Structure I
């Protein structure tokens, strides 16, 4: 698997027209992750509040984030995972500690690997803030069973230096620069918990080691790291900085290839959704009716109600597969619908960035900065034009009084929805992640809720006043009553 860490500065969108941040940060970052074939990435400085998840369908990644409380959006960490890994059940629900720490479990055949995303305080912050962070991180590590693997990835704001002889087993022979206070804290943690900083273990040019350039000294430093258990460091086959990854941040992405064997699951049969609106076409409707009548006439009627219902359901599904097309996603997305134009502009910027990396002259730097600004402006124009067209379409629905399509259009144009995480806690305040334990917890909760209620005294006899309402028939409904009931239902509603 390919895992990475990347300080992206923010996942939020800027409302300023002159901002260099391109709209739909989650989609832009997903494109870059897709380009580098990243399976799981730790993201820092997201500035998202609370806990939640978001699915970027077009990009193929699901974001989980852990942020501060609602009153501030400082710091923030996230983990982005390929959606196919989430849908296969390879990834557990995240454990969100605070705005600096969160984790997920990678479920393997006979074990698990805990992937931790972290964002450490900077070197100039107060010692008590640093100590609180490392205490939380140490607590997370010690609560992980020894048989589980550990991957810690993030912006640790730590320079660990090159003193291999003093820190043998903790760092490799290919570090970068000197050591700072945060670096000593990280080295001590790794020595105590038997962890290795794997990005110091590979012989590379310095330009593939540094992840952040100091704004004053202009020197590159290695402050973003990936840590694994020392006993499993040989499972790491490659680790280096990916300088070409672009998302308007001052950090480079660091990527590692690690041997992991995620548990394989049998694919579940997908429920097909058909385009039922096409049945409003009389020709299509008649064709569907003829094929269905033929199947029903050839079907052997069963006396068992359950078998009869299953047979009829199967016949309807087979007829729909033959006659109707599959329903396409009804959630329009400006980024995906304008993908060709957006991709062309992003590639234009990437080419300018690559020329600057290959030949870092002042002239190439100015050209890149100019193209980056134009790219941002042009993509915002694409965004504005799409919204103008969509607003015009919705206005036409409103003018015609077509409120179904109006409300459906409004609902579908809001972009990928942010979803809350399903976090359960037991009576001791501990988070419950195991599925079986969750089911037991729900069972216990409802037993307590329903069985301990005081029963109300019900009168033995209730005298009813004479009613003029005609008595209802106890017999089964006839065809006319069923037809009338169906005609009373609203169209496009699942009642």
Structure II
């Protein structure tokens, strides 16, 4: 003890403080530390305002912005590692200004290794935006079905795009307007796969598209469109489109009898594009079509589009590349924002539009990564050295992460341990996805409706009871007996 006291006094002396060791008035000195015990002060010293200022630097941590954000109050309140609240927002606006209704930048990038809680964090934040009025429309480009349970639990629609399985896409079953006509003409050129088209070919395509949009809805299909084109031999568009028609290798993509993509039935729509982004033949046209449908939702209502592992489509000529580059710059004017997620910044930074993505990102959420590349994080993502050290020093299972907006940053935590039901929803596992589908199928059969017509109230409690690790699981056969 004496040695510790001596060391402490030496350090105080080095800092310019004069200390005294109390002996006779130990009790009074102790009680004098407590508020209101002025009479117990044994060594009264005058303290100038300059002295007080030196002892009160008023340093603080970033706290975010609680009220008067573009969409209202903060998205959610997180806990920082020092126990203070952090008022999280996607939009970055000045804390002292009233930004309600302002079209501010809200684009967000979430970077985290597998197992650090990236999926759970994104879905948690998306669940929190459900409180806004009007509820933002969410368009989720998902990978490995990580958000499927969450999307369905929010009452949303979810479609897994699998190679060889009908997608439910029929791009011709749309409203006849100039935007759709132009898009369909461009889509046909992409499907044709020719590097260049003659003026005559482009005219034939445009006229054929117009003619198809003038036919009754039930007659609009890729097969019927192809029939309206002139047969110009093996290298002509007529021959090139054959594989995209029903009964051929790629007919499952766009030649479906009815377009089943209804974006008006729910405020959150999810697409699993895991197979698509690894299939070079269909990646570009499918992404183009989904982005075209997303464009129709951009009308001034609050909108969030989420792109998981977005870098995988930035290396080609897909529509996502142009969309990400242009929409990152303009989406704020349309009351929307994008959330881009990836496990590592290395591949994303390799894209030629990386600079535009970083420049137009208002908020960065960086999860622990002990192996983070200094160049990627400091030169690429523009972190300071101190922020980089935080990312590499945080424990991967700490559920902590760095939130950075402009020059301000804070280390926050989202620890949902013990909330196993909620975690099973916002962080899907393969086992739980299978359990959910069994429950959905059984409930849909019992009620005589399709799976997509079920509401969360009709299946979510059963999912909680049967999810992996619940300790209450019953087999589907047992549940069928109970229901009977």
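Every number in this text was worked out from the coordinates using simple rules, so none of it is lab data. Every value quoted in this text rests on a predicted model; they were computed, and no experiment measured them. Cβ atoms are built from the backbone, for glycine too; each structure is taken alone.
To which of I, II does the computed value 15.0 (mean count of other Cβ atoms within 10 Å over residues 339-346) belong? Value 15.0 for mean count of other Cβ atoms within 10 Å over residues 339-346 corresponds to I out of I, II. Any idea which of I, II comes out highest on distance in nm of label points 7 Å out along Cα→Cβ at positions 83 and 427? Looking at the calculated values, the largest one is I.
Comparing mean count of other Cβ atoms within 10 Å over residues 195-202 across I, II, which is largest?
I
Among the shown structures I, II, from which was the value 13 of relative contact order in percent (Cα under 8 Å, 6 or more apart) calculated? Only structure I yields this read-out. Comparing distance in nm of label points 7 Å out along Cα→Cβ at positions 51 and 131 across structures I, II, the highest figure comes from II.
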